[in-house]
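What follows is calculated from the coordinates using simple rules that are stated; it is not laboratory data. This one's a predicted model, so the numbers in the text were calculated from it and none came from an experiment.
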Structure P
Amino acid sequence: MKGRPLIKLLTAELARHGIADYRLGRAKKHPRLCFVANGRKHAFTFSPNGWDGPVRLVYLAKLRATLHRAGCSPLPTD
């Protein structure tokens, strides 16, 4: 599958922010990552095509912005 590495990257970012309960669904054409943070539902839609290189970093930055708006911060690593 083309987008599998991107999905692994995005779900690892959710885990880094302490979100273990998520669902991978579909919007009209693209996958949608649905999760609950601070008691509210959030969704992040992305395209699995062209996941390599700079596009991957853009999707990661957009997911981090969504998590920031949701009030999530990364868990401490120590």
Structure Q
Amino acid sequence: MIFATDVHYQESGAVAAGVMFRKWQDARSEQILTAEVADVAEYVPGEFYQRELPCLLALLDKLKKEPTCIVVDGF
């Protein structure tokens, strides 16, 4: 299973979203999740783990199945 993720930041926190699918060619998802995080660290270049990681961990906690691959949109 592949789990693709991204995080959207707002003034009041962040929303992490993820889509679980079996193969890269799949047209349908197995699971779609979101997680809202109220307390988000300020952006500091090179310190991804402080800002984005807590949001992604909140999302991963909701998964029904463990992924074999996690794709993080870090742009």
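Where does the value -3500 come from, among P, Q, when helix-only ellipticity at 222 nm (-39500 (n - 2.57) for each DSSP H run of 4 or more, over all residues; to 500) is the thing being computed? Answer by label: Q. Here Cα extents along the principal axes in Å was derived from just one of the structures P, Q, and that gives 31, 28, 18; the source is P. For relative contact order in percent (Cα under 8 Å, 6 or more apart), the calculated result is 32, so let me know which of P, Q that is. Only structure P yields this read-out.
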